[in-house]
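Read the figures in this text as sums done on the coordinates, not as results from a lab. Computed from a predicted model, the values in this text were never measured in an experiment. Cβ atoms are built from the backbone, for glycine too; each structure is taken alone.
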Structure I
Amino acid sequence: MSETQVRKADHLRICLEEDVQFRQNTNGFDRYRFLHACLPELDYDEIDLSTIFLGKPLGSPFLVSSMTGGTEQAKTINYRLAEAAQTYRLAMGVGSQRIAVEKPDVADTFAVRKIAPDILLFANLGAVQLNYTYGIDECLRVVDILQADALILHLNPLQECIQTNGDKNFKGLLDKIAKICKKISVPVVAKEVGNGISPQMAKYLVDAGVSAIDVAGAGGTSWAKVESERATNALQRQLGKTFADWGIPTAECLVGIRSLYPEIPAIASGGLRNGLDGAKAIALGADLAGLAFPFLQAASESPEAIDNFIRLLQAELKTVLFCTGNGTITELKRSNTLRKRDEI
């Protein structure tokens, strides 16, 4: 395997087998609570979870967040998740496709469109690669591999700092992102990888032309911890431990960005673990709720485990709608039924 393939395999193994979750810094949703409606005046069976994102209809507002690709294990995971996304009409992203550009023979580990012809599908590249010879051609190539509806450019400065021989030149990157946004025919989504996007950073990105923001805040998998686990020297290992809980909580990112941009399409990911987290994210203004680690756990087990998890997610979200007196996702967003705990 190439160095990049080894890294991909390490990431999967570490995420599944090691304790690499945030411990002190939470996703921020624990600071909020829904107002319970003891008389919802609804028929549970009539509650509608459907939504639209970037013009594509979805069965419910859940995103299978970007995770992996490039190895046989990653291919199995991606294909299982794509099949479930097609069945339940969920949105889906894949992991960084840089390896598919470097090694075209592994592109098939990402190419899930043949399994999921109708889903909202996101291609994915690290934005920093635009400072390392990548440009519009590579962006178009990864979109083409997936026949994707949109392109995620992910931002991961902390991960690159911890990663042995990481790509740490982020200088002048915003202008290059702006050029990609102008040249490419699909929407561009700016996404962090678990340390959050602040309102000020969101302003820079929106001004550069991105069509949507995935806040990907702190509270879930710590990529500083992941890279610390696979570090080849003591300095990098300790650096990862020092910054294990670095980042802006997901809920805080979402509230801040929504106050600045009420209408920009927004995805909340980073530490979401169930449908209640997803409901809180939506009530705070997210259009989609993205989950990665829970989907990874289920996909590594079996297709049945994914099916069971999605059914639970939807039941949890539907229960929130029912017990807050909201019949649709749009009503939940507008309901003002989510409050800070100290306000109840």
Structure II
Amino acid sequence: MSQPLLEIRDLTKIYGGGLFASKSVTVALQNFNMTIEERPATITTIAGESGSGKTTLANLVLGFITPTSGQILYKGVDITQMNAQQRIAYRREVQAVFQDPYAVYNPFYRVKHIFDLAIKNFKLARNKQEARDLIEEALNVVGLRGEEVLEKYPHQLSGGQRQRMMVARAYLLKPRLIVADEPVSMVDASLRAMILDIMLRLRDEHNISFLYITHDLSTAYQIGDRIYLLYQGTIAERGDTVEVIENPKHPYVQLLIDSIPVPDPKVRWGSETVISLDDEQMRGEVTTGCRFYPRCPQRMDRCLTEQPPLYSVNGERHEAACFLYEES
């Protein structure tokens, strides 16, 4: 059996505590496990509401923050234990596309600067012509041409162009994995469809896997192969995307999907829907029970003291962290 491209084992990130015992503690991510195989390339979706731990996971995988405990293995090597050469290779093969296409550019440089830096830092080309050919190839993948965009400043491009430029810069390095953190949340519907299509083509034609971070279940349904639904830093449910969204098992995921408005003008959304604010009281301890307990319509006494493990439902690839499925 081939070695996984990315393997995450019992990953936990806790903020606060430390030397000051009175300082409040927030468990941003707890005992997270995930495996992304090297082939075939896949789009793995991490979904959940704001504050569920999605971006914390992305930052951990990208190496921006260090885990409190657990491991992130890339091709079998712990990313916190990599030597200098391995770290450079990791930086090249694991790229990021962020949410805000406005904040990632330096307004004082023309946009070609982001490509020039990548080529220089990773020594991708031997001369200017070879560098220009690489840039042009990357731009063509996302439907842009160098003569139209490279000499412009960031403010002269639309949000959609800026976001596609970031995808092109990531592709320039021929990565194995792209961490895409809400890449379509700040562009309009037509550009959203275009960027999602680019992600699918990169997966199918270039064997590039994606870790797709989103709160939008509709786009996850469109392009995701596997989905992980997070609630307050823990996995509520995971499995094949279509199966999980069409047949949710965890009470939180059921409520989340039921809250999506029905595209029917005769159905008045919100008339019978009760929206409650997120309850953070269960998030201050690692040893707490099910974090969804305060809001769960099917809660049991044991849910308050025990963290439910992932139980298999509807086959081995579909799992839900709920005691309702213990016997199954």
Top of I, II by FRET efficiency 1/(1 + (r/R0)^6) of positions 84 and 220 (r between Cβ atoms, R0 = 35 Å, to 0.05), largest first: I
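I have 21.4 for Kirkwood radius over Cα pairs in Å, calculated from one of the structures I, II. Which structure is it?
Answer by label: II.
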FRET efficiency 1/(1 + (r/R0)^6) of positions 156 and 180 (r between Cβ atoms, R0 = 30 Å, to 0.05) computed as 0.95: which structure among I, II? I
If semi-axes √(5λ) of the Cα gyration tensor in Å, for residues 4-43 alone is calculated for I, II, the one returning 40, 16, 8 is structure I
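Comparing I, II, where is mean count of other Cβ atoms within 10 Å over residues 76-83 highest?
Once mean count of other Cβ atoms within 10 Å over residues 76-83 is worked out for each structure, I has the highest.
State the single structure among I, II that was used to calculate helix-only ellipticity at 222 nm (-39500 (n - 2.57) for each DSSP H run of 4 or more, over all residues; to 500), giving -13000. Walk me through the numbers before you get to the answer.
Values: I: -13000; II: -9000.
Derived from I, not from the others.
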